[in-house]
Structure 1
Amino acid sequence: MYKRVTVTDTVEVPPEELANVTPELVKRLLQDKLEGLVDEDLGSVVSVTEVHDIGDGRVLPNRPGVYYTAEFDAVTFDPQMQEVVDGNVVEVVEFGAFVGIGPVDGLLHVSQISDEYLAYDAENRQLASNESNQVLAEGDAVRARIVTKSIDERNPRDSKIGLTAKQPGLGKHGWLEEARQTEDPDAPAGEQ
């Protein structure tokens with residue numbers, strides 16, 4: 001889930017920038033420092049949007065810059081357990097599909113995609129059913145629920161998010177549309 005939060009943090013202003021400590025400068029420095037980082041409480045910092053207040057600067061021994069405490073707004077992404085998310089398949093592998101959900105990818109394990117057995121087609125990089133015409137490939141839009149979450153602050157790329165699509169209303173968007181059309185053949189395509 002994306003959230004807009006107000007945060008207070010410290011930023012180092014290098015000596016060459018001390019003549020012009022402005023909200024724009026502090027915002028740029030905070031963006032360089034924080035964007036892309038993962039915090040256990042905030043989630044992944046997507047963007048620093050606005051600086052509200054810059055406190056008095058402090059000099060630390062053996063450090064060339066001056067440290068300012070700043071209050072600012074940031075947009076974060078913090079996936080919640082049981083949250084339903086929409087994303088696109090970014091990679092299909094033998095054991096499932098990685099789905100881009102915001103700035104992170106979640107794993108949709110092959111056992112959590114469908115009640116049908118889906119076999120890996122390495123040549124076409126897709127998962128396909130022998131029972132029906134269900135195929136899941138890179139670029140497909142899917143709706144899934146977050147069922148596991150393990151965030152690694154020190155190495156965000158090692159964070160793991162597990163997804164499931166084996167519940168009513170979840171799965172590949174095309175499959176959901178086909179199911180709606182089957183339930184109500186008079187409904188216009190794309191109507192929810």
Structure 2
Amino acid sequence: MGDFWTIVPVALVAALIGGWVSYANANRNVYINSITVERSKWIEKLRNNLAAYSAVIAHTKLRNTGEQENQVALVREKLEQQNDLAALIQLQLNPRGLIDQNILRIVETICIRTSTSVGLIQRADELLIGHSQWLLKAEWEKVKYEARGPIYRLLHRKDEEKLIAAYEEWNSKQPSMDILITEFDGERAEPS
């Protein structure tokens with residue numbers, strides 16, 4: 001009889017621990033799946049908005065043909081599209097993220113008028129695309145990291161730091177964003 005009363009508490013404790021571990025794993029899996037799905041949707045929406053924004057900018061670069069009235073109407077139309085997309089992008093980005101901050105600076109800076117230099121618009125578009133590629137890659141790496149198990153996360157915990165270091169190195173080799181911003185500020189100061 002003594003063995004029975006020794007075995008029952010041990011079995012009960014083991015059953016409770018096993019149940020708790022199963023519950024914790026199930027909750028973790030639901031959390032990971034929902035976060036991963038939502039982050040993937042967010043990445044896709046951001047990618048689409050950035051692509052549409054770049055397309056509006058690219059389309060505006062092609063405005064040099066046609067009459068002045070047509071150019072003004074086209075610029076107005078594209079400005080409306082640009083402003084709508086800029087607002088969406090600004091709301092989707094993290095103002096504390098390094099890459100996000102640079103994209104926000106570019107998006108907030110771009111000012112297109114009928115007199116805006118095509119080269120200036122081209123440089124802004126190229127910088128926007130480059131920074132966006134880094135952001136989308138970083139976010140996709142986060143999705144993969146979150147979806148993996150604890151051993152993978154332990155082995156790859158420094159990957160985000162390495163990606164940011166590679167981004168900073170790439171960014172240091174790009175044309176100066178400050179010069180671009182100054183040139184757009186000059187555009188903004190011009191009478192319309």
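Computed from the coordinates by the stated procedures, all read-outs in this text should not be read as laboratory data. Quick caveat: nothing in here was measured; it's all calculated off a predicted structure. Cβ atoms are built from the backbone, for glycine too; each structure is taken alone.
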| note | When 1, 2 are compared on relative contact order in percent (Cα under 8 Å, 6 or more apart), the highest value belongs to 2
| Suppose you compute helix-only ellipticity at 222 nm (-39500 (n - 2.57) for each DSSP H run of 4 or more, over all residues; to 500) for every structure in 1, 2: which one lands on -3500? | 1
| remark: Working back from 2.7 (distance in nm of label points 7 Å out along Cα→Cβ at positions 113 and 129, computed), options 1, 2, answer is structure 2
